[in-house]
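Engineer: Take a look at these structures.
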Structure 1
Amino acid sequence: MPVKNRFAELQDEITAWRRDLHENPEILFDTHRTAAIVAEKLTEFGCDEVVTGIGRTGVVGVIKGRANGSGKVIGLRADMDALPIHEQTGLDYASKTDGAMHACGHDGHTAMLLGAAKYLSETRNFDGTVVVIFQPAEEGGGGGKEMCDDGMMDRWGIQEVYGMHNWPGRPVGSFAIREGAFFAATDQFELKLEGLGGHAAKPHETVDTTVMAAQLVLALQTISSRSADPVDPVVVSVTSFETSSKAFNVIPQRVHIKGTVRTQTNDMRALAEKRIRDISAGVAATFGGQIEVVYHHGYPVMVNHGEQTDFAREIATSISGGCDEAPIVMGGEDFAFMLEERPGAYILVGNGDTAMVHHPEYNFNDDAIPAGCSWWAEVVEKRMPISA
């Protein structure tokens, strides 16, 4: 089954929706305009139920098939939020909001799922119910968790859930997926070092937090190189190093370090946290200083379920002629929360030779729309077929 003709017909309309969203990006849970547009279109399409305010600013639409003997309910999820990035694409539909940009393609995800919802509302060629989920705050806000915590899965009886993300560097409209652990758990840490400040010419009278912190940054790299099993991926990155002094001749009293930890298993996640705490305490004691470790647990590992992954791969192959094995991704994805509550799968669709996501020159490739929409629609029609 190649790309559905209906989506080729709708591509210009869906592209117009996408570019309007791109021009008007909204960050985290402040997706009020986007959510209103989504709700308006779902109502216009004739969805049987449209509910706003799920997970603060999320939107849910319900579409019932021509038959409902199967009792099946499938959820399809797209994210709506943008990133706090200043756009540098030069597009005629570039962001009109300074410091906000759809640099991850969530505008494309939302538009494609809207396109699929329009088609499914027109045809209803399935036996069961589809729940289209439009989620805020994927970029660090945990909007997926908020929607689950609002009881979304139980309220609509969702039995399986599917997600999709565009992927630069892959041929446009091609697909890739992997079973099991896919996207990484994303944790954050803060290390607050306290020493004894003083004159830079008299270091012997101080407890030098800069030297202590420098040693700590290097010591943390041994978690990956010496504490972790080499075949169990872990990334420990220090991303911020700030002292309490800006003067060239002052040894600072305090240093504040921030960083992130990415892991693919719960065991490695626990080990990385323990080693950060132990190494921090040891380095501080060695230099005679004090340290406070603040550890924030972020998104869990996103795990694709076996049966649903095989099915998602089958649908992708029917559309594009194949589906590659996706690599492990050390970035995070809060669709992980939905996959913890229900079986399902998450797939990548090619965005072509574009800038990478989270880059100020990135742009979603509208040529991916027919393939993405077709995958959503085929998931529904093939997973909940109408019996002959």
Structure 2
Amino acid sequence: MNPADLALLLAVTATLTAAWRAVPALARPEYAFGVAVAGGAADPALGRIRKVYARNVIALGVGATAATWALALFTGPVAALSIGASVLVIADLAAYAFASRAVRAAKADGDWYAGARQAVTADLSFRTDPVRVRWRGLIPAVAVLVATAATGLLRADSLPATLPGLDGWALDGGPRVPATFWNAANPVLTQAATIAATVLVLVVVMRARPEIDAARPAATARRYRAYLTALADLLLIVAACANLTLAGIALRLWELLPASIATTAIVFAPLLAAAVLTVRFELRVGTGGHRLPALPGEAAEDTGLVQRDTDRHWHLGGLVYANRNDPAILVHQRVGGAQWTINLGNPIALTTTALLLATALTATALTTLT
């Protein structure tokens, strides 16, 4: 394994390890490893579980790095890194699920909900006065799409018979591919799909059920509004960054940019910027806005209630939700990060997921055949 491949291996495993190590810290304080903790947030057992999880994730990262390096001696660096990264993600997920089971057991042993008055709070103002998306923020992503498409049309008549492969650090490896419409227009079509997906996600998310804490309904409703506004702005920026990277890929595919490591760095710089902004969002805003500072008087708000314990509907450490009695289609995951999951107990959600999966599989099959 040459130094560049070794550096990539270390970067990938370190990033995955750091991400999984940070997952519990990104979650809302009322949840630990996907489990509602209520009065058990200060239980020493929870602290021990966190420490064991952290050690397991670090050990898995070190082990995956060594195993991937050894595997590369027999299969090559690309295949080894792909296998090693996949196995590490699965192993980290298993460690997270193991910690979640430990929290559930500690919760039962400590009877953390004993004497608690459980409730669910709704804020109808999110229906009568919904958060508005600042759609003008979509203009940069659309402008990049139009510019890329125009460049492609100008280049179409002078394209060579084959287009370059885009493997390797300099985007110059791999076999050349025929200059068919689908191959040449793929970056532009992906830009259009990115815009459409962003609009769809924003429309759905803005109508998803808000996360309102029964103990602090006024404060959490105010924070959730600020969270949705900031999240919408972030998604529009990410869409523009993704389209900029796709524009760079298109220019390289059409051989308007030279093959070099510098070109690769420039092409993927917007995605790196989007990743930095996403991390900043998580650290400053948090899921549902739980990291936002309280306004004067909000810290004293306490209804004497706790959010209803719905652990029986959550599975795989708060990643999967299934509740037939809940009409919501989209709900917040209990894992850290601005993530939603569908309600697998809702027939509409299941049907929609099946249709999206069938569409994705059909598109993949058509792309492969062409």
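Engineer: With mean count of other Cβ atoms within 10 Å over residues 260-267 derived from the coordinates and found to be 19.8, which of 1, 2 does the value describe?
Structural biologist: On the way: 1: 19.8; 2: 15.1.
Comparing all candidates, it corresponds to 1.
Engineer: Moving on. When mean count of other Cβ atoms within 10 Å over residues 108-115 is computed for each of 1, 2, which one produces 13.0?
Structural biologist: 2
Engineer: Which structure, out of 1, 2, was distance in nm of label points 7 Å out along Cα→Cβ at positions 28 and 76 derived from, given a value of 4.7?
Structural biologist: 2
Engineer: Now a separate question. Computing relative contact order in percent (Cα under 8 Å, 6 or more apart) for each of 1, 2, which one ends up highest?
Structural biologist: For this comparison of relative contact order in percent (Cα under 8 Å, 6 or more apart), the top structure is 1.
Engineer: Taking helix-only ellipticity at 222 nm (-39500 (n - 2.57) for each DSSP H run of 4 or more, over all residues; to 500) from the coordinates of each of 1, 2, which one would give -21000?
Structural biologist: The structure behind it is 2.
FYI, it's all coordinate maths here, none of it is from the lab. Bear in mind the structure is a predicted one, so any value in this text is a computation, not a measurement. Cβ atoms are built from the backbone, for glycine too; each structure is taken alone.
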